[in-house]
Structure 1
Amino acid sequence: MEWNNATALVSSAHNIIIITHISPDGDAIGTLLGLGHALRELGKTVTLAVDEGVPNTLAFLPAANTVQSQISGVEADLIIAVD
């Protein structure tokens with residue numbers, strides 16, 4: 001996808017879900033949390049999710065407690081997958 005198209009999708013979205021892969025490493029959780037923080041600063045409503053939640057070894061990261069282990073019933077204008 002072209003950069004302009006991607007930024008347009010993010011700009012027009014109000015409710016965004018960000019997900020990452022199962023058994024995430026520090027890079028995946030860091031990206032999830034960092035992008036979530038940046039989008040919240042832009043006024044977006046953001047839901048962060050990873051199956052099984054954040055690994056205990058990474059629970060110390062700021063806002064790690066906001067990551068959900070499931071997103072049933074959460075509505076979104078845009079879903080972003082990160083790694």
Structure 2
Amino acid sequence: MALDPESIDLAEITAKLLNKSGRVFLGVVMGRTAIRDEVAAMLNCSLLEAEQLVDTLIGRGFIVRQRPEEGPEQWVLVNQ
């Protein structure tokens with residue numbers, strides 16, 4: 001059965017990620033991969049489905065890419 005991102009409570013997924021992993025994931029690729037892996041494990045879904053859900057979280061503003069003045073770019077979870 002395919003995962004339907006529209007049927008998932010995005011705020012709840014974000015809150016679970018915040019509680020488990022913290023607010024910031026470092027590195028554009030490494031950070032996004034870590035988020036995807038956490039979502040896949042949390043929902044027991046495929047990596048492709050988790051990647052699609054991460055895309056949805058980014059598109060809806062639950063995850064934001066930031067470039068600090070120093071250090072690597074990062075993905076920040078936004079508690080909405």
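Every number here is computed from the coordinates shown, using simple stated rules; none is lab data. Everything numeric here is computed off the predicted structure, so don't read it as measured data. Cβ atoms are built from the backbone, for glycine too; each structure is taken alone.
Given a value of 38 for relative contact order in percent (Cα under 8 Å, 6 or more apart), calculated from one of 1, 2, which structure does it belong to? Derived from the structure labelled 2. Among candidates 1, 2, the computation of helix-only ellipticity at 222 nm (-39500 (n - 2.57) for each DSSP H run of 4 or more, over all residues; to 500) that gave -10000 used structure 1.
Tell me which of 1, 2 gives 28, 61, 11 when you compute P(r) over Cα pairs in 10 Å bins from 0, in percent, for residues 19-66 alone. Clearly, the read-out refers to 2.
1, 2: which one has distance in nm of label points 7 Å out along Cα→Cβ at positions 3 and 51, as calculated, at 3.4? The correct label is 1.
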